[in-house]
1. Out of 1, 2, choose the structure whose coordinates give relative contact order in percent (Cα under 8 Å, 6 or more apart) equal to 16 when calculated.
2. Just checking, which of 1, 2 has the largest value of mean count of other Cβ atoms within 10 Å over residues 314-321?
3. Which structure, out of 1, 2, was mean count of other Cβ atoms within 10 Å over residues 98-105 calculated from, if the result is 22.1?
4. For structures 1, 2, calculate distance in nm of label points 7 Å out along Cα→Cβ at positions 186 and 202 and state which one comes out highest.
5. Comparing 1, 2, where is Rg/Rh (Cα atoms, Kirkwood Rh) highest?
6. Tell me which of 1, 2 gives -2000 when you compute helix-only ellipticity at 222 nm (-39500 (n - 2.57) for each DSSP H run of 4 or more, over all residues; to 500).
7. For mean count of other Cβ atoms within 10 Å over residues 34-41, which of the structures 1, 2 scores highest?
8. If semi-axes √(5λ) of the Cα gyration tensor in Å, for residues 106-217 alone comes out at 35, 14, 11 when worked out from the coordinates, which of 1, 2 was used?
Structure 1
Amino acid sequence: MNLTKRTSFKQHLLLSSLLFGLFFGAGNLIFPIHLGQMSGQNWVPATLGFVISAVLLPLFSVLALSVTKSKSMYDMALPVGETFALLFLIAAHASMGLFIGSPRLATVSFTMGVKPFLPNESWTHPALFVFSALFFGLIVYLAYNQNSIVNSVGKILNPLFVGLLFFLFFVAFVVNGDLTNLPLMPAAGKGTGSFINGFLEGYNTMDALAGLGFGVTIITALKVFVKDEKKQAWSVAKVGFFALGFEAVIYVLLIALGVASLAYTKMSVDGGTAFTIIMRHYTGAAGAAVLAALTFLACWTTALGVLQSFSQDLGNRFPKVGYHKFLFFSNFVAFCIANFGLDQIILFSLPVLVFLYPLAITLILLALLHHFIGKNGVVYKVTMGLVLVPSVLDTLHALPPVLHGPFVGLDAWCNTHVPLFSMSLDFIPFMVVGFVVSVLYVKLSGKSLRKDN
């Protein structure tokens, strides 16, 4: 009996390590550090906001899959309609795997781990081409066998990654003692703004979307260990709790690292630059090598996860095409976009995220209410339909300057008439109104909320 429990614990620990490795990528390294530098004295409320959107929402996404017994984000979005479910699946996976997430992972790891060692700027484009070809080629090689991801990520890469990361924390906070100098109280009147900024900054990690995508990978891996479908749902919840709880600890330490860096450097233009400065400050010449290894491990493991889950989901939806063809296609597209460079990828990522995130948050919260509303089509369709309005408005607001010109007047109108638009949280009142109105409609119609409509 004890042996069975011990084996079960080891299995859950392995899968938690897998999920952590899939979640923790480039953005998870650089955005917390940049948030720490931006928030400064107000880092505590900023951290709380960041943890909600970058830790709790991804955890909720994994729990939502288990509560609804969904095998993918397509299944979870199906109550809204087949067309919406398919379009949401493609849009979410495309942003993570093809157009933003994976190309950004490759270019960030190149910028922080390879570019500093090039002899001059003229080498950048050829080197990026070779690096990205190896980066995505290795993903195809290891992801070709779908079950090999458990061993390749959970057992081998994660211990190396975590060891490198905690070495940095040890030098900064134990050897140098920088943790004791951090302010704990925010400046007067700055707490709320810092909290909202931290919450929105968490969007950049893309982990709420990733949680919906990685769910299929975790469920596939769980089937090897847990044959009972009822136990699989609870196991997914436990795996998510362990993985994201550990991730929350790392986020707090990274944000604190960014705050502490203001004592010896100015605020950097981005988290990648700040991370490079921090590593050199604490570890000297060896810092560049440690940074290169740390960044590559974080970026590559996450890219492997998102591209594999993309291929699994679309392979299931289109079995005639199949998993392996989608795997080759997705890696080729990501490779091509990566060679446009990091700046262009980041420039166009924000409009996509502010469009998808409100929809993802709403879908996750509706799924968590499964015990009360089931898969009621009216509730899902009305609520998601109303949230689509602020998603579009926020997308137009977030367009790059070269495209934003025609919508300046719309921004001014929205700032006056749309609640919470200036905070980019305008989806909240739309979501609440849509949910309340749809539930009341179903109740007044004499129908049961638990029935699928």
Structure 2
Amino acid sequence: MNKYIIAFLILSGLLLTLPTRASCYRITGTNTNSSSNYYTEPGKGTAANWDGATDSSGSSGTLPTIININNNTFQPDGSLLASGTVSFLQSGAQPYNSEQILFRCTPSEEGKLYEFYATNGDSTYAGHVEVGAASGLPESYQTYATGMALRATNMATGEYYSRYWKSRQLVNLDHDSIGWILVKAKNFSDTRVELFRLSNSFGGWQSSGIYPQSQPATYIAFKGGGFSSGLTDGSDSNSQWSGWYSHWPGAVSLYNKTYIRRSATCSVTNVTPIVVFPTISVAELISGVTRQQPVTIRFGCQTGSPANIGVGAFTSGVAANQTSMGILVNPVNAAAAISEGFGTSGAGVNYLLSDGYKTSSNIATGVGIQFTRSNGSVLNMLSTLSGSVLGGNAAGWYPVLDDASPGAVVDGVTTYTKTINATFKALPGKNITTGKFNATAQIIIQVQ
């Protein structure tokens, strides 16, 4: 009998050291059964089906739709081709709601839940080959497009993505009334993306067109409660993909979202930095009085050899592979103009409104700036560089050489100068209030 008692005690000890089962659950739909592990309590978040970071999923965020890869003369190694932000809410196979519950975990998982992030280390052209360190751009990785490298930054930690996994503890998580932990889309990080011109980035594609490679460049994974258990800090994503893809909810991808061009083009060398309008009264504005100031733009274009060696011919226009100029306004200013009814039939806006329009009491309302060509025709403005591809005048694009006067030619680069007019005026159909006006716009030259 004593033998049986001893055997039972040993068995009990062994049972205490066995690993516990997974205590997090992947939420893919609404479940109103409070006794279920997949319970989604009303009012505590939303639930919907999601696929995870598949080979073809991911977002390019606010990166410009078109990236022009030029020669080393016009774009020296290390030149920033484009940059943008990928919201985590747009980085899955389907968009997320910020309150969408992705995982539900038992209270015992408190403090044990992590976001892991890395480049796509097992893909030659999407995170395996680091090519930027020698040029002072560490953690820039070879892409499928020859001459272009990608670097990503986790915007919560400020750290670059690497082929070697890094982690961030998920904190300040919501709980349901039973005490279970709710890991929501809002708890994961956004990503900053930079694209650089690097001649040692030997992609598999030297052509132009829409980016054809389906492999994401970066991944965000969830680790906790038994999910993605093999991920550890410093492990190599070339061989460690525990949890892929259903437990990896986010990715950055250029696939079928970014157009690559390889055309001769132009670059801005100088523009009037500040435009100041003399004070004007409400009465004057109501009577139709305006204030106008010139904006002078100088730019150089690859019109001949040796500047245009290795790229397609330079053409001014708004069609594919042609070079256009536009005036880009900040997103909040564009949103204010659209809210006031001054959006175009495309992606552009008609007026530049002040920072703080209708949100700050000391900002003038009912007034804005309109840009015109020298012949008086109105110029629409760009509200975005993402999604405006081939949008033409309605998006805010115009042939770069419109109204431009040529100057000196040096090594195949022709210098041009043009002047547009900025007019401060009353907005049609709007009441005017006194106050300050301050806004910023950028001159953008881009191959379409």
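Read the figures in this text as sums done on the coordinates, not as results from a lab. Keep in mind the model is a prediction, meaning the values are calculated, not measured. Cβ atoms are built from the backbone, for glycine too; each structure is taken alone.
1. That value comes from structure 2.
2. 2
3. 2
4. If we compare distance in nm of label points 7 Å out along Cα→Cβ at positions 186 and 202 over 1, 2, the biggest value is for 2.
5. That would be structure 2.
6. Working through the options, I get structure 2.
7. Largest calculated value belongs to 1.
8. Computing semi-axes √(5λ) of the Cα gyration tensor in Å, for residues 106-217 alone on every structure in 1, 2 gives 35, 14, 11 only for 2.
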